[in-house]
Structure I
Amino acid sequence: MFQACHEAGIDFYGIDPLFAKKVDIRFKDRMLARAMGSRGQFSHTPQGRSKAISAYADALPFADQSVDQILTSFLLFVWIKDEAALTKILREFLRVLKPGGVAKLYPLPEWRLMHFKSLELIEVFEQFTIRQAFVHGGLDFRVTPAMLTEMSK
């Protein structure tokens, strides 16, 4: 992703606390990536790798209102169930997103069926305009059919 965005001139940052660790690309990883359609070169230091930042989603290293778009994949609501942690993360999204900025969450269950106990979390959600659409890849098996949620500030 870093190399592809660098080559396309896209100002992309990847945030993951695991970026602090050395990436070990094994034979199995390369073969799986190839099977999933990757055609890129494998490198421990690809162009654009400097934009891989070791951080947590609730403490993003960006200035207030400086980010156009946030993309999450299998982060919120899949790995993180704690409503206090979700509240903290979504507040951080609100802080860094520019007015009109969008957080895209994928996958996410159907929005109308989700129920939250935390009033703080509900209040944070109310600060977003939320749209949801079903995404599928057609014949492209790399795209898991699921709901894409767009939360606009």
Structure II
Amino acid sequence: MRNKKKLLIEQLDQKLAHFKDAEMVLVPQKGWVHTIRTSLNMTRSQLANKLDLTKGAVQKIEEREATGQITLNSLKNVANAMDLKLVYALVPKNGTVDDLIQIKAEKLAQKIVLRTNQNMKLEDQGIGDEKIAQTIKELANEIKREMKKSLWD
């Protein structure tokens, strides 16, 4: 990776480190808006007044959140009205963004090297397992360093 890209990925990983335990947070069945509103003993009418909406509109917001159809802007507005803040992130399933790139680079390198070796075997020019592993590692490092777009195909 070029230094600028590497720095951007390191900075992104630092920001996302705060969310590493995010999978432990389970969204309540009725959604956050309903759960927090009722926990605060706030009525739909009270929230509606804060949002300058109707009670029915707040009910629709809660329903849309529970079904995953709410917009981020709507959630942000509700959060602000309740003196809360919306926290939003896309977090790698395992490890860091750098780990994700490494895994993708290794898979792509393996695919390329094994396909090439298969063609070479057909011509009696195949290479041994140790050389294959070394070639995959070197190619993966090159793919990662260059951040080839083919990494995401």
Structure III
Amino acid sequence: MPPRRYVVDTNLYIDAIRTESGSEELGAFLAAFTPAVHMSAVVVQELLAGARGTAAARLESALVAPFERRGRVLTPSYDAWKEASRVLAQLVVPSAWRSVTRSFVNDVLLAMSCREAGAVLVTRNLSDCERIAKVKPFDFVAPWPRS
């Protein structure tokens, strides 16, 4: 059985950027699990879309670039995109599409790409993950896993 791979969700990186406790928690996790941690292209998009100017440049060089250099970026495949569409079709009634957030659409795509890669999503967003997993099971855990 291959070793577990982990993907850290956007919400945890944002916590690490904004709070000292979040930074310490992420740092401890990365210190223990770095070889198993991958960055999701979905997370990169969410992080960089919310950053501007020098903050965006720092974020890209300090956080994203190390994953890129090591070839540890998970990018959703065409099949993951299709599966995400199927999951969304089951979770959202057509009349409710206007109320679906981009964040939720990204969560479904992130979940399907983690599923495809055999990676465990580390997230605080357990309610959305539970909702998605009822339609298409995937592995996710609350912060911070021990093994």
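Each reported figure results from applying straightforward, stated rules to the coordinates on display, with no laboratory input. It should be emphasised that the depicted structure is a prediction, and the values quoted were computed from it without experimental measurement. Cβ atoms are built from the backbone, for glycine too; each structure is taken alone.
Observations on the structure shown:
- Structure (I, II, III) behind the derived value -7000 of helix-only ellipticity at 222 nm (-39500 (n - 2.57) for each DSSP H run of 4 or more, over all residues; to 500): I
- Source structure (of I, II, III) for FRET efficiency 1/(1 + (r/R0)^6) of positions 21 and 53 (r between Cβ atoms, R0 = 25 Å, to 0.05), computed value 1.00: I
- Test item: relative contact order in percent (Cα under 8 Å, 6 or more apart) calculated as 26, pick one of I, II, III: II
- Value 2, 8, 13, 13, 10, 9, 9, 8, 8, 7, 5, 4, 3, 2, 1, 0, calculated as P(r) over Cα pairs in 5 Å bins from 0, in percent, assigned to which of I, II, III: II
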